[in-house]
Structure 1
Amino acid sequence: MRLRPLIHPSSVLLLLGLSACGGDGGGGGVEPDPRDAVQSVTVSPSTDRVPLGGAVQLSATVRDGHGNPVGVTPMWTSSATAIATVDASGRVTGVAPGSVTITATAGGRSGTAGIESFDPNPPAAPSGVNAVAVDDSAIEVSWTDRSASETHTLIRRELVGAAGGAPPALVQAGSVPPDVTTFRDAGLPPGTAYRYHVEACNDAGCSGPVPAADVVATFPTLSIDTTDPLPSGQVGLAYDITLQASGPDATWALVDGALPAGLGLADDGTLAGTPTEGGTFGFTVMAEGGGQMVTRAYSLVIVTPPVITTSTLPEGVSGTLYSTGLVAVGGDGAFVWSVESGALPLGLALGADGVISGTPAAAVSATFTARVQSAGLEAFAQLELDVFAPLVVTTTTLPSAVVSTAYSTMLGASGGRPPYAWVQTGGALPDGLTLGADGTVSGTATATGTAQFGARVTSADGQAAEASVSITVSDQVIAPTVTTSTLPDGGVGAAYAAQVEATDGDGQFSWAVITGALPQGVALDTDSGDLTGTPTVAGTFDVTVEVTSAGLTGTADLQVVVHEELVIGTTSLPDGITGAAYSGPVSVSGGDGTPTFALASGTLPPGLALDAGTG
């Protein structure tokens, strides 16, 4: 039998890297010309044939980037040493029939040649030649292949019992490709006897013909060949197989049990349809032909495709451990999960067991498609996972109230998912003032003084936070004071949001920038004090903001720093070697100089990990 090795190239994920270094010199010297390094390796001849036990000589030319030969001796390797070997000089020796790739490698560059190793001798003769009538006009010839070097197998026949005692004449019935061990000779007259001869051939010649016994073209014994169980099917997908029998042509019928709903058995043995129910089904079929009748019992599994039943995911909180499991039904009950497209929030990963876990790094709303596989089938579902910032109470001091004057202001909170619900947890508000569920402190204070009370806020995603809040009631309006002293940094191209806050006055504030200018793309809301927008230019921006309340004003000097857009400069990483230590830094520019790193998609080779702090 011809053995054809399959060459399976190993796929190695090679991470390549570029890292940028700043500096204006410090070592001196002349930078090497990269064109002096090896740039190409050419193997000559590029294709050749070698007989088993024989040899051919290959040569390799190594050149640099200038096109000049380099005095480097390449390393020679064979893709399949069981077929052909190569020594250090490039001499290739044939071992077994087949094809290989010979590679010469120098300075990280490679060249190849294709080599065919062939047997210079005629192939070994087949054995076990047998012939069986499959109907009244066809005979099937079979044999055992004992050669690994045939290019084809020749089948000839002779008519047995020729009239007048003339010697039988051999007639070529056909030929088949290598490794094929059956031949169907059709269109024969019924009731005629033949003897078949089979011989293996290649470029060097043919083996001696091996004869089979006399055969009469008549009906053989009827038997059902299709084995049990039948290939499984899937609910909702077309199913189509044909039951096979040996012997005369047969008609088929279901004689016991029941087929899955949606399937039917035709009289030619075709079992087809679209199943509408899942389960394991047992039934018996009958084949009838040539005056014979045989039966066989079968089982057929119809699989219900997996369905992802998870449609919503619990919300997460940045910086807080998160874990939840995806759920699917159907299939065979064993599920393997993966992310098909999109990405989970940074810091989270989906395991093969369907558990999403990790610690989300930042507030974000992420959409991804989950994939589940079971019983060779798969299902997909698009899911959304929202990560909110931790909930905090941002108001600890309320604007001053004026005795006997209507008062209204709101407690502030950030993080979590609005709306917020507020309750008083301790202390006491000034007489005449109350805290509403929406965080509004309102009423008319009846006496001067300072009060301290506890306020608890709950967000719609289930987070809770608490703070102690103070309020002063005076006998006249106090000029407003800007309580915000610093603003968060921003980045070019990234959405920016901050709020300038104040206290005192009558609780109703209006805002303005009176000196300096905010970053381009960012604006101040004159009613709420919100700073929002998307900066378009990096830099440091100093402004003076003014708050007005009850005809009185207060000011504060603030600064907004906008960093350059964060950009990953590395597009490829250096090659690695199995079993050798590896380091490939990822370079970035922009940002605030303290980036953190995480895999956004894909996987690293086994044994490698990404350092979140250094890249």
Structure 2
Amino acid sequence: MDEDDPKDHVIICGMGHVGFRIVELLHRLGVPFTVIAKAVRDEWRDEIIEKAARFIEGDARQLGNLEKAGIAKAASLLAVTHNDLLNIEIALDTQKIAPDLPVVVRIFDQYLADRMMRETGIRNVFSPALLTAPVFVAAALGDERLRVFSVGGSPLHLLRLVFGENSPALGEMANEFCVKRGLVMVAVHPPSNGEDVPLKQGMEVVALGNEHTERQLQEEGLLSGKPKVASLEQFKARMKTLLHRPLRPFKTLRKIVRQTPPALRIPFVGLGVLLISSVAVFHRFHPETHRWIDAVYFVITMITTIGFGDITFKDTPDALKIYGCFVMLAGVALVAVLYGIITDYIVTLRVDQALGRRPTTLEDHCIVVGLGDVGTRVAEELINMGVPVVGIERDEDREAVPGLTDQFQVILADANRDSTLEKANVRRARAIIVTTTDDLTSLRIAHQAERINPALRSVVRIYDSSLAQKLSEGMGITHTANPAQAAAATIAAGALKAGVEYGFLYQERLLMLRWLTPFEVRKRALIGEKVSALRGKGEAVLLKRKGMDREEATVALLLDDLVEEGDALLILEEYDPQASDCVSPRALFGAVL
């Protein structure tokens, strides 16, 4: 460790899972850093001391420790302890000591995170749940989506396109293929030593696209699934999750009948038979109902007590009038019994829902186990994409649960039990996402679910990176996600550049989605340019909004759209350790291809 004061470095405050992943990432990128931490795991200590420009064991709120870490010459500071209040305190203290130093803060509470962004000059505040959700969602949806981002409500997907022998784009140049379809290319496999190449059978293109480009790819057969109207799919998913069953009226009717107590079912059937037979009686003996439709109409008007305006008993025999009186009384009783059946069904459903014990009949849905910060965000993102969701939560006192039951079905039970997984209809599910904080528990739940449904996709939250790799390779887990690693990429990107929404790693490359301010857009001479022209020049522009206010509407850019004065643009950039600034993936053509 060099004893000279470090400069142009990143100060990392806190050394939990996220802090340690940031250490690994910055070291790999060649970015100098110092570390301040009260406590460090024994197995991490030697590695941190070796990689850090300086390691200070102590409280990051103390001025002396910040000075030892080189705050006067630092490029940025990261507050990434496990304690929200401690991170806020470190950030506020840093602003007093070094007002111009960019500060990035990790805060679990989304309300506090939003308020910090609005009311302080802090560069960025990140919630780990928001940063981790794209990894889980993409893994649950299949191998074609590597990441699923949502920026201001606008979806962006990192897609993996595999070209088979019947792919319509075979023969097109890789770059032309992406530009024509509004995609931003990230990589082509196999690599081609920096040259644009024609697409051939067996090749893969990894590219970033929005909802418009995804629909076009589905129409061309380059992406699985049918083209969807986003708002319609979201509505259908919300209806399914609110009703907690597919929209199948006859199946629902059969369930109502089976659930109805005999005390209500027998009178209902008896009265129903009487009223149906009454249609035949009136058709045969009433002078005004010789047509079947008139007889049906007459019986219904009697039951609903709105009849006798057009068809009456005035000129009918006395026996038919007496029978009519009996039918009227039976109709009133039938309505009362029907109300009783409906009320019993609804109350039973609501009680079971409130107690979290009602099984679901959803199919092709995703099961989210563990409704903490990460699980809740994952479930919400899936519903926004039109995917029905069932949640499983063991702790019925968890603060988020009451609000979630209005969005999707929540089963309050232990997911370690087969009976709980059966209630979630794991046999018919498309994926299970386990977000519990204990690696062993997560692994056990995933294996139990796969035993019941071998075709199930399993996505498991695992903190130990080496264990995660082994599980994916040797134990049949479809995908393992390390939340600390996912969060570290974005937080590290925020330390290196302003305006970062997300950072992610692809083949050891740090890519970032970040906003260009209206000033930066003007400085780069992008105003008045078409999106297609900018893409051709290597400017990977994706979304836009008016100014930097997060409340402004964010919209996806089409190829013919123009950049206007006052626009802020979301772009894809790659951090290049050899360059003085970030560059677009297209500018690193050799590295990309």
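Structure summary
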{"quantity": "Structure (1, 2) behind the derived value 82, 42, 15 of semi-axes √(5λ) of the Cα gyration tensor in Å", "calculated": "1"}
{"quantity": "FRET efficiency 1/(1 + (r/R0)^6) of positions 316 and 524 (r between Cβ atoms, R0 = 41 Å, to 0.05) - structure with the largest value, from 1, 2", "calculated": "1"}
{"quantity": "Per relative contact order in percent (Cα under 8 Å, 6 or more apart), the highest-valued of structures 1, 2", "calculated": "2"}
{"quantity": "With semi-axes √(5λ) of the Cα gyration tensor in Å, for residues 340-419 alone derived as 21, 15, 13, matching label from 1, 2", "calculated": "2"}
{"quantity": "Read-out distance in nm of label points 7 Å out along Cα→Cβ at positions 68 and 500, computed value 6.8, structure in 1, 2", "calculated": "1"}
{"quantity": "Computed -13500 for helix-only ellipticity at 222 nm (-39500 (n - 2.57) for each DSSP H run of 4 or more, over all residues; to 500) - originating structure among 1, 2", "calculated": "2"}
{"quantity": "Origin of the derived value 2.3 (distance in nm of label points 7 Å out along Cα→Cβ at positions 140 and 204; candidates 1, 2)", "calculated": "2"}
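No value in this document is a laboratory result; all are computed from the given coordinates. None of the values given here were measured: they were computed from a predicted structure. Cβ atoms are built from the backbone, for glycine too; each structure is taken alone.
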